[in-house]
Structure I
Amino acid sequence: MNQVFQFEKKAYQWMSTNGIPLLRISIGIVFFWFGIQKFFPGLSSAEELASRTIEVMSFGLIQQQVSMPVLAAWEVLIGLMFIFRFWMRFALPLLLVQMVGTVMPLFLFPAETFVPPPLVPTLIGQYIIKNIVIVTGAMVVGAHYKGLINQKTV
């Protein structure tokens with residue numbers, strides 16, 4: 001039984017040491033991966049919805065030909081910042097602004113993001129809602145890199 005407790009202790013120590021850096025890198029990979037897809041028309045499953053959302057939010061001023069390359073570059077930049085841990089003080093606000101745009105289809109296009117009965121998300125809605133995990137993960141990463149999380153506060 002003592003070996004089980006020793007293994008458990010080592011496992012938790014490993015998680016304590018590596019959990020937040022791995023969370024940061026995994027968020028970066030997600031942003032980089034999904035951002036790269038947006039550089040290639042028709043490759044991203046979110047392209048059409050994202051471009052319509054940006055068009056509506058910009059009152060028709062920003063068209064898809066402009067919005068997708070800008071969004072792609074924005075997401076790739078966030079991804080690289082998280083993966084390589086540079087300019088984190090800028091990466092977090094960029095991520096949060098991007099996430100506001102990401103959740104907007106839930107409000108702008110509810111017929112596409114939910115099906116009856118109310119609040120049953122479509123596949124697109126699920127795709128958007130899962131970003132709550134990314135936002136909360138980014139909050140943890142941000143607090144850690146500002147020195148606000150340590151073993152005593154967890």
Structure II
Amino acid sequence: DIDANGILNVSAVDKSTGKENKITITNDKGRLSKDDIDRMVQEAEKYKAEDEANRDRVAAKNSLESYTYNMKQTVEDDKLKGKISDQDKQKVLDKCREVVSWLDRNQMAEKEEYEHKQKELEKLCNPIVTKLYQGAGGAGAGGSGGPTIEEVD
């Protein structure tokens with residue numbers, strides 16, 4: 001029989017003499033030693049923090065890129081023409097271009113740098129977008145467009 005570790009145990013009994021022999025066959029070739037496994041676990045632990053920091057950095061970069069392109073699309077939307085001043089639109093577009101250019105030059109920036117750039121962009125865009133949506137009647141924020149659901153016992 002073969003156990004969970006891939007070790008084969010074979011036993012044979014000569015029925016006429018009652019003599020029994022056992023042999024165990026292990027396949028250690030191509031397997032990792034305990035020391036190799038311990039070393040790999042230590043390396044994984046060592047790089048875990050680095051991997052997490054890298055993942056956070058990439059998430060911050062993606063967030064900045066996404067926010068930048070969303071703001072650009074929002075102010076360029078034909079449906080919002082006339083609801084945003086040309087001056088505000090130009091401010092947002094200029095800042096978005098500046099951020100995209102910065103992103104192109106700083107692909108390996110730190111998480112904090114990406115977050116700082118996003119806060120700068122939000123500081124400029126949020127008042128303009130708030131004014132835009134207030135001027136557009138809240139874009140359906142009244143909630144009266146959907147069906148009314150009443151609880152009945």
Structure III
Amino acid sequence: MNFFLNTFIRKLLFALFLCFASGCSVQLIADYDHASLSQMEQLAKKIDRFYIGLSYLPIEQRNYESNIKYYMEIDIDLNALKHRQEVRVMNELTMKQVENVIKLWKQDKMSHKKNTIISDFSIKRHSRQYYRLFLSMIKGEEAKPRVSN
């Protein structure tokens with residue numbers, strides 16, 4: 001009798017565990033955020049516009065001083081994206097991606113400042129680099145679970 005009771009209790013506990021486990025899930029990433037996605041898309045477009053605009057100029061007109069305004073606008077937008085990602089829970093991967101973009105942007109900006117002009121090769125390389133980085137961030141955001149209200 002004791003054997004049957006122990007077996008019954010084990011099966012009951014296992015069934016209860018399955019019921020609770022199926023109703024609960026561990027979430028290790030942030031939920032989808034449409035505002036972040038829009039911000040990423042707009043910033044990618046702005047950076048693309050910046051490099052395309054440079055490519056239309058003769059090399060001697062691609063100096064750093066003429067583009068300070070654009071660098072400042074993109075710096076501001078990158079910081080806004082970073083601040084938005086910092087407040088999101090379980091968002092370490094996106095945060096790291098944004099920090100990488102900011103780091104590269106600062107390096108590219110300093111390189112342009114140091115060299116005074118930017119070549120066609122650099123424009124193509126930087127443009128492709130930012131395209132890949134933002135594509136990765138955008139796809140990552142789109143893959144996050146959506147919360148239904």
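Assuming 3.1 is distance in nm of label points 7 Å out along Cα→Cβ at positions 10 and 82 as calculated from a single structure, say which of I, II, III it is.
Going through each structure in turn, the value belongs to I.
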Can you say which of I, II, III returns 42 when relative contact order in percent (Cα under 8 Å, 6 or more apart) is computed? III
Tell me which structure, out of I, II, III, gives 15.4 once mean count of other Cβ atoms within 10 Å over residues 50-57 is calculated. III
A value of -0.49, -0.67, -0.95, -1.10 was computed for log10 I(q)/I(0) by the Debye sum over Cα atoms at q = 0.10, 0.13, 0.17, 0.19 Å⁻¹; which of I, II, III is the source structure? III
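Computed from the coordinates by the stated procedures, all read-outs in this text should not be read as laboratory data. Keep in mind the model is a prediction, meaning the values are calculated, not measured. Cβ atoms are built from the backbone, for glycine too; each structure is taken alone.
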